[in-house]
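Read through the structures below before going on.
Since every read-out is calculated from the coordinates, none of them should be taken as a lab result. Not measured: the values here are computed from a predicted model. Cβ atoms are built from the backbone, for glycine too; each structure is taken alone.
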Structure P
Amino acid sequence: MQSVTDGVATVVIHHPAKRNAMTAGMWESLPPLLDGLAADPAVRALVLTGEGTTFCAGADISTLRGSPERAQTLAVRAEEALAAFPKPTLAAIRGHCVGGGAQLAAACDLRFAEEGALFGVTPAKLGIVYPAPSTRRLVSLVGPGSAKYLLFSGELIDAGRALRTGLLDELLPEGELTKRVAEFTRVLVSRSQLTQAAAKEFANGRTDRDAHWAEQARGSGDTAEGVAAFLERRQPRFTWTTSG
């Protein structure tokens, strides 16, 4: 499920009968959905969340019986598509964020959660080899020690520990998540998409496009607008978009 309001696309993981566990079809549908939102100039940020009181309880285990390799391939493609989304992404988390849910949350740029959320990376409970890209992404967030704790044990950790390890960026009291996400995404959509897109590439390890981004900055008008708005004490109206 998806919607776009005031520059923010909201994608909702919707499978409430199984606590929003991801089926093969759900994994498969995510990359083209993201492609469409990336190409939409009206979209300046994306929020990923779950239906109701659960973010995502993982992969639908019934889908692993027939072809676990295919299911994992689809999950990695979805994760990589989310990580490559050219605009800021934020996971808004309530309840369980486990297995494939944690995989998707880690692929977002930021993660906000409510008190009571639980996190786990659980392939060791199923005898699954966690994909190399997913492992590297987890290590980059929480460090090798915490990543090994999560991967080796498959144990769930509470939101407080997730915040301390770096898996979470903000932890909100119960009932405050929606308000805070709305406030923060308003900030995101007001900022320069040029700055955000370049920073995202650099932060994700791509450092060979300095010349490209310098050229984009020269032709964008965003710098001139930002300086003028600051001097005139008004909100800037940035016009550069990743959608061209």
Structure Q
Amino acid sequence: MWTRDLIKTRAKAVLKISYWKAFLVSLVIAFVGGNTGGSFNWTFGSNKNERFSESIFGTDSNIMPYILIFVFVFLLIMLLVLAFRIFLGYPLEVGGRRYFIRSAQEDFDLNNLGFAFDKQKYFGIVKGMLWRGFINFLWFLLLIIPGIVKAYAYRMVPYILADNPKIGHKRALELSIKMTHGQKFKIFVLDLSFIGWYLLGMLALFVGVLFVMPYQNATEAELYLILRQNALDNGMCSYEELLLDIK
């Protein structure tokens, strides 16, 4: 079993050795959206939509071309953002997670950040991360709470892919679910324990928030290592499956 104090203490010990590398990797992870979650809300209501349409389009038909241009530009921007997140963000996020896994084992090589940009690893990582995002999106469409619960169940997918990019998208999801079984509430409480640090960071014109991210990322990597070892000990996976050296 693990405790918050245990993994935070381990994370602090790692950061004492190489904080600024961890800071740089954390900035990359944050920039590509790896530290954020998302939900999708759809609002239906025919009467309200009709009244809205009439108020916009019924008063002056001359503005219709501008509305269409705005919608087109907005959709184009959204597609570009989505493409950035999938084809660049996902690989960099997994590479960042690999850096933190390896740094917890005293390997502080920043080349781990570009781990995913290898043709033999890239598509497996993109597919695995995209599958996780798609399944989680479906849960959020159902209800917000189930979506949040499943987000915690799928939390370890980037770490699993960082160990073995060829493990398969469905297997990565399945293994993450097994690793986090019975652990989701503890992980949630672990996340809450960083709120005070982030609030303090906000007092420094939000700049302080950036310096908290390495601490949280290092702590989460320590959590993964414990959950991974638990999975190995209980036969949920093997050292060979995760491409690990047999201890």
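Given a value of 2.3 for distance in nm of label points 7 Å out along Cα→Cβ at positions 76 and 212, calculated from one of P, Q, which structure does it belong to? The read-out was computed on structure P.
The value -15000 for helix-only ellipticity at 222 nm (-39500 (n - 2.57) for each DSSP H run of 4 or more, over all residues; to 500) was derived from one model only; which of P, Q is it? That value comes from structure P. In this comparison of P, Q, the computed figure 17 for relative contact order in percent (Cα under 8 Å, 6 or more apart) is attributed to P. Work out which structure the value 2.0 belongs to, where distance in nm of label points 7 Å out along Cα→Cβ at positions 84 and 196 was derived from one of P, Q. Answer for the origin of the read-out: P. In this comparison of P, Q, the computed figure 16.4 for mean count of other Cβ atoms within 10 Å over residues 108-115 is attributed to Q. Computing volume of the Cα convex hull per residue in Å³ across structures P, Q gives 160 for structure Q. Each of P, Q could give Cα extents along the principal axes in Å, for residues 140-235 alone, but the derived value 51, 38, 16 comes from P.
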